[in-house]
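Engineer: Have a look at these structures, which come just after this line.
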Structure I
Amino acid sequence: MVLPAKTNRLIGQALAKFDMIADGDRILIAVSGGVDSLVLASVLHLWQKKAPISYDIHCIHLEMGFQDSNQPLIQAELDKIGVSSEIIHTTLGLDAQREATGNLCYHCARNRRTKFFDLCRERGFNKLALGHHKEDIVETLFINLFYGGNISTMLPKQQLFKGNLHIIRPLSLLIKKDIIELSDLFGYQPVKNPCPQSGTSKRDYVRGILNGLYATDEKLVHNIYAAMTNVRPEYLLDEILKKSLMGTLKN
């Protein structure tokens with residue numbers, strides 16, 4: 001299987017620019033059942049064959065405990081990848097429903113993320129690979145802006161636990177259109193999320209707004225992404241407040 005030249009180049013740029021994979025890495029790939037994580041697993045498998053370094057990959061899908069299990073469908077997609085994989089049964093989704101006092105999706109995502117951190121620690125994985133792409137990163141910027149009151153987003157590579165674990169997002173320079181093209185190339189079928197709240201999250205709402213903007217100009221997603229690397233702090237209130245405080249202290 002050969003990746004399209006443009007897509008292959010963008011993946012290579014992300015891996016190199018953010019120094020995502022090193023010789024001897026043990027990488028756990030979190031597979032949700034959507035095409036993003038399935039494509040990620042296949043991409044890392046292909047790069048594993050041609051990279052001048054050696055690294056191990058293993059896919060894990062967490063069953064969240066909802067009534068409608070999608071295990072057979074997930075297993076069928078995992079089998080297409082051709083790498084070691086497993087499905088782990090949990091009650092994380094049900095636990096989130098019991099715990100949540102506000103945003104159910106936040107609690108569910110937190111529980112799932114914590115479980116993956118625990119698995120990495122217990123099994124000796126030093127990298128956790130997630131299938132987020134450029135549009136996900138832009139969406140997170142606006143989610144944090146709208147609902148968190150801060151300007152921040154997810155990072156292509158993030159260090160955790162004093163460097164014992166790194167989250168990597170090798171698809172961070174691709175857009176959803178690129179992911180779908182690769183999914184069709186690999187022959188994947190997305191598996192519907194059994195969560196009863198699926199399609200109603202804050203991310204879904206923000207995604208709808210942004211997709212409406214992208215429809216008017218496809219360059220917008222790239223411009224917003226680029227803006228996060230072109231920050232002018234002297235024109236942000238935080239910097240003004242710092243300067244004001246320093247002036248007060250001097251006086």
Structure II
Amino acid sequence: MSYFSSKIVWVTGASSGIGEALCYELDKAGAQLILSSRNIQELVRVKEKLSNPNAIILPIDLAKTDNLQQAVNDAIQQVGQIDILINNGGISQRSLAAETKEEVDRRIMDVNYFGAVALTKYVLPHMLNRNSGHIITVSSVTGLYGTPYRSAYAASKHALHGFFDSLRAELNRQNIHVTLICPGFVKTPITINALTGNGEPLNQMDIGTSSGLAPDYFAKKMLQAIANRKNRKVIGGAKEKFGVFMKRFFPSLFDKLIVRISVR
């Protein structure tokens with residue numbers, strides 16, 4: 001039996017990209033899904049492609065953390081429990097730090113970090129009461145090393161590692177597992193929607209993303225890591241994995257290389 005069979009899985013950022021691909025693979029694995037993002041129309045489109053008609057659409061805006069407690073209450077009321085929470089929603093960045101307005105930095109932190117943390121904190125009491133659960137957060141290889149044009153994005157992903165590594169240690173005896181997934185380039189609309197220095201979307205696909213892993217392939221690899229209860233997993237191409245290796249074992253050399261490697 002699949003690890004996800006009959007489990008209730010809440011996926012944020014479910015309307016496109018990695019989140020959408022995860023929904024299709026989880027549906028195949030027999031999960032009962034809760035689909036969340038800001039885009040109701042796209043959530044409906046994704047739900048219509050699922051084999052399980054009982055999937056629930058629950059629109060949320062991760063930047064509006066004051067509304068997330070009610071979203072959790074609504075989810076629990078409709079399905080009774082949350083077995084797996086996948087914090088996948090987020091926004092990227094394509095701008096130099098010196099050219100990025102402070103409100104853009106805050107917007108990225110609000111969505112990527114504070115949104116994921118708040119939703120987790122509201123779901124966590126229900127998992128603690130049942131002494132069971134699995135919390136997955138989609139970070140990035142930029143959560144392991146910073147690159148040009150990603151200052152706020154890298155900061156938000158680094159922050160996720162600090163929080164969720166600490167949370168994992170705190171839940172060690174509670175039968176609640178915490179997994180961090182670090183994608184490299186995945187061929188999704190994330191670059192198109194990435195914020196530029198003034199807060200406007202980039203509205204174009206960059207070379208790295210366009211040649212990245214297929215979302216369905218990535219989703220399969222991610223679910224495999226979750227089912228194996230990995231603490232963290234890097235899923236990407238050779239260049240991204242090489243970067244992780246160099247940052248860990250040869251940080252001084254990495255610092256010289258990162259300024260020469262194209263990350264756009």
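We did not get these values from a lab; they are worked out from the coordinates using the rules stated. It should be emphasised that the depicted structure is a prediction, and the values quoted were computed from it without experimental measurement. Cβ atoms are built from the backbone, for glycine too; each structure is taken alone.
Engineer: Comparing Kirkwood radius over Cα pairs in Å, for residues 47-150 alone across I, II, which is largest?
Structural biologist: Largest value of Kirkwood radius over Cα pairs in Å, for residues 47-150 alone: I.
Engineer: Between I, II, which one scores greatest on distance in nm of label points 7 Å out along Cα→Cβ at positions 7 and 111?
Structural biologist: Values: I: 3.4; II: 2.7.
The maximum falls on structure I.
Engineer: For Rg/Rh (Cα atoms, Kirkwood Rh), which of the structures I, II scores highest? Let's see the in-between values first.
Structural biologist: Values: I: 0.99; II: 0.95.
Structure I gives the largest value of Rg/Rh (Cα atoms, Kirkwood Rh) among I, II.
Engineer: From which structure (I, II) was FRET efficiency 1/(1 + (r/R0)^6) of positions 127 and 191 (r between Cβ atoms, R0 = 25 Å, to 0.05) calculated, if the value obtained is 0.15? Mind showing how you got there, number by number?
Structural biologist: Working: I: 0.55; II: 0.15.
Here the read-out was taken from II.
Engineer: One of I, II was used to calculate helix-only ellipticity at 222 nm (-39500 (n - 2.57) for each DSSP H run of 4 or more, over all residues; to 500), giving -16000; which? Display every interim value, and only then the final one.
Structural biologist: Values: I: -16000; II: -13000.
Source structure for this number: I.
Engineer: For structures I, II, which has the highest computed value of relative contact order in percent (Cα under 8 Å, 6 or more apart)? Write out the running numbers ahead of the final one.
Structural biologist: Values: I: 23; II: 19.
Largest calculated value belongs to I.
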